[in-house]
Structures are given as structure tokens and as C-alpha cells.
Structure I
Amino acid sequence: MSYKDQIDKDRIPGHVAIIMDGNGRWAKQRGQERTEGHRAGARTVETITEVAARMGVKFLTLYTFSTENWNRPQEEVTALMSLLLESIQEEKFMKNNIRFEIVGDIQKLPQNIRESLDICIQHCAANTGLCLVLALSYSSHWEITEAARQIAIEVKNGTIPPELITDECVARHLTTSFMPDPDLLIRTGGEVRLSNFLLWQCAYSELYFCDTFWPDFDGDEFDKAIYEYQQRERRFGKTSEQIS
């Protein structure tokens, strides 16, 4: 029996986050340039977005470009920005009722890309299906630091008294405040770490790591991750007896 057939359709995670790792190594194995791996990875994004939407996932957040990625060779960064521009497919988003959002320090992105992203976000805002969220120029350290800075300004201005700085207050100041925390975080490519991605939000997320490089991560692999997620007991610090 396939993993797809074993999935409980009433227990689909509402929010899945993915660290899409392995594009460069995938290309290297094939004697290709790293940019070809990123291009293949972009096709996987399209596939997994469609699979997740059909499954009933509400939010799909993809770690697309980290703040640390700006330190990569300029040629690769330029190619990634060009590929990002090509990959903004508003027509498909509209056809599949997909909402589109961005989290991250987008002011660092080239102006033409910022404008294209903003137009796509506006045009897709009324869609009611899956919300595809790209983490661009993003890192948790940056995000939490920015939230702390905003809260400090509001405390200084008297808008927020210090005693009201709670977990909920911090969460409201994060760039992800418009969506729930991830139920499941997937990382492809064989690495077993979070790499500065959604550190606050993944406090109680289920983590799934696999060796498959992102360009080879298909619908069957996604089904397997969802199946494995459903085999776990999510207790959020409570006992099994309390949950049951």
C-alpha cells in the first residue's frame, strides 16, 4: 500500500514548512552547474505546491533564500534572483486559487523583483486555497532581532508596558504573524539542522529529515513525510494521558 493510501485525510497538517536543500549537490552529481540544480529545484516547488494544495494543506512555507545566501558567489546569487523572477507564476496561482506571501528582509532584494512580488501578492490576496509563503532574504536571527527592536520602540513610546511583553506579543511582531506555526518541518538533502529557519515558530513542530535532494523530492516523498507526521503523538509538553 502506498503512503498516499495510508494518509488520514482528516489529520492533514495545516502548515508545512520546508528547507529545500540539495540543489547544488544534485547538480554536481550530474556534472552540471549549480544553477541547473536550482532550476530543477524550482520545478519541484511547482510540483509540491500542487500536491500540498490538493491534499488540503493551508500554508506551505519554503525556505527559498536565506540572509546568509547573500554571501554566495555573485554569479550564483544573480542566477537565483533571475530564476526567482521567472518562477513568479501569477497565472498558475490564480488558476489554482493559491494565495501568495513573502517573509524576510525583502528590502535587500533587487527593486524589479520586489515590484513583481508585490504585484503578485496583491492580485492573489483574495484567493482562498493554499497560501504559498516564500522565505526570502530570511533568517530567524534577523526576524527576532527586528521584533525586539519594534517592541523596544513601542515600550519607549509608551505603547506597550514592559509587563505586557509576552510570548503572544513577540509572535505578533514576527513577519509570520499572519499564519499559524508549522505543524511539520521537512528538510531534504541529508542535513539535520534548522539553519536559522523559523526557530521561534518551530518550538513544537514535528521535524522530518530525509536524504533525498530537493530536485528529486516528489509527491511520493511528500506523502511519506505526511504519513510519518501522522504516526507521531503531539503532546505540547503534556502527557499522553492528558492528550487522550
Structure II
Amino acid sequence: MKRITLNLTFLLASILMFGQSYNLKDFEIDSLPTIKNQWKSHNSKQHWSISKTNDSIKISNYDFNYFKGDKLPFNNREIAKKFNFQSTIRSIKKVENGFIIGLNGGEFGGGLWFLSKDGESAYEIAPYKRIRQIFEFNNKTYVLEGLAHMGGNYGSLLEIKKEQKWKIHKTFNLPDAPNFAIFKNDIVLIITSEHIMTFNEFDRLIKTVKAPFYWGSFYPSSAITDKNDIFIAMRKGILKISSFEYNTEYTWFVKK
């Protein structure tokens, strides 16, 4: 009985913690993390997620859900048998004749696969790719992939196309591993371990912003744009980049 009571208490505490939301009024400005003190933020138990509905900004405790994209109408464990028994599905993009599946097992591997609409057949589009996100932009399909581990830090943006089969059409190298992409009008903002890369609708890199500190070790979870500003949620705090398209002024917010 005591164990059941403790488990229920932990469950209720978890629901309350992850269900609670805040806004920027609940945060205060602090100095930017430095090399000397950023380990404190890196080890913080606070990890934030940020979203925006209309003009309202919502900040919540990050639930560590690394999955992005559509859902499969099949049992993931059964389908994994078709991907050489890899089960680390991180991203799914539903396409006309099936699903593009992104796997990411970190240092243990990954891959980019196609799965038929009925779930009966599959083939590998690209092996060993650690897939972070699959998305569509201007009627083209893109894939973010990369890995930051044991001193290595690399990544790329892939455009994939269907000919007889799906295959990589173009590759855009990134300076380091990507976390995710967000969209603002006709541009794509790719948040990597150390940069924000801005691509336009013609597949051109039009701007690169270097992080004011190595936010890769803070594990950025999400980001939003608000007029000309960007807010990036990560471990310990929220980083605001003001007038992103013109300047690079930074403000670091932590919970009061």
C-alpha cells in the first residue's frame, strides 16, 4: 500500500509539473551563460518548451518527447522489423503513397526509410542518417539529420524527391548538428547546436547567426518567432534574439 501511495504521489506531481504553463511575466532577465558558469544551467532540472497561439506566448515544462511529425496507423514495434529491427522512430512524414520514416539512435545509428501505405513493404532511402525532422516547404520535402557526440558535430539539410523511388536530391551542409526547424513566412530557420541558419524559398542560405554561448549543451526543445524576434526554449531558460533580421541582441530569461 505504501508503494502504491508513493507511486500515485509521484504521478500526480508529474502531471502537475508538466501540465503547468507560464508566460514571460513569470520569468526575469539574467546574465547570459558563460563558459565559467554554463555548467550550472546545463545541469539544471528546469527544461522549457515554448509555443505561441495567436499573440499569446506559452511556456511549459518540456516533456522530452523527441518525436516530430505524423502518426503511423500501425504498431511501431511490428513496423520496426521492416527497418532492420530499428525502433528509434523520431520523425514521420505522410506522403501520397506511404510514409517517410526517420530513425535516430544517436551513436547507435539511424536511417531514412520509405514505408508503403499498407505497411507491407519498405526500403531504405539513406543509411546511417540520424534524422531530426522531416518537413515540407514550398511543395518540397526536406530532412534534417546530424549528430553531436564525443567531440563530433555535423549535420545537413537534405531535399528528397520521388522518382521511381524516394532518394536524396540535394544536400546542404550545416556547420553542426541540427535540433529542429521553424518557419516564418517564406523562410526556414534551422536551429543547430551553435547557429541559426536561415534558408529562403529558393534554397539559398541567406543568414547565419552564431550562438552567444554553446546552447547545444542546453538541448533546445522549441522556438517561436514574434514579429522580428526569436525565442528559443532550452534547459534552464529562454533566449530572446531581438530584431533577428537586422541585429543580434540577446536576452536570457530564467524562472523567477
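Throughout, read-outs are computed from the coordinates displayed, never taken from laboratory work. Because the structure is a prediction, the values reported are computed rather than measured. Cβ atoms are built from the backbone, for glycine too; each structure is taken alone.
Computing volume of the Cα convex hull per residue in Å³ across structures I, II gives 166 for structure II.
A value of -13000 was derived for helix-only ellipticity at 222 nm (-39500 (n - 2.57) for each DSSP H run of 4 or more, over all residues; to 500); which structure in I, II was it taken from? Only structure I yields this read-out.
Given a computed value of 13.7 for Kirkwood radius over Cα pairs in Å, for residues 47-134 alone, which structure among I, II does it belong to?
Clearly, the read-out refers to I.
Here P(r) over Cα pairs in 10 Å bins from 0, in percent, for residues 39-78 alone was derived from just one of the structures I, II, and that gives 24, 41, 25, 10; the source is I. Set I, II, criterion mean count of other Cβ atoms within 10 Å over residues 111-118: the highest-scoring structure is II.
Using the calculated result 1.6 for distance in nm of label points 7 Å out along Cα→Cβ at positions 159 and 183, pick out the matching structure from I, II.
II
From which structure (I, II) was relative contact order in percent (Cα under 8 Å, 6 or more apart) calculated, if the value obtained is 29? The structure behind it is I. With Rg/Rh (Cα atoms, Kirkwood Rh), for residues 127-166 alone computed over the structures I, II, the top value is the one for I, the highest of the group.
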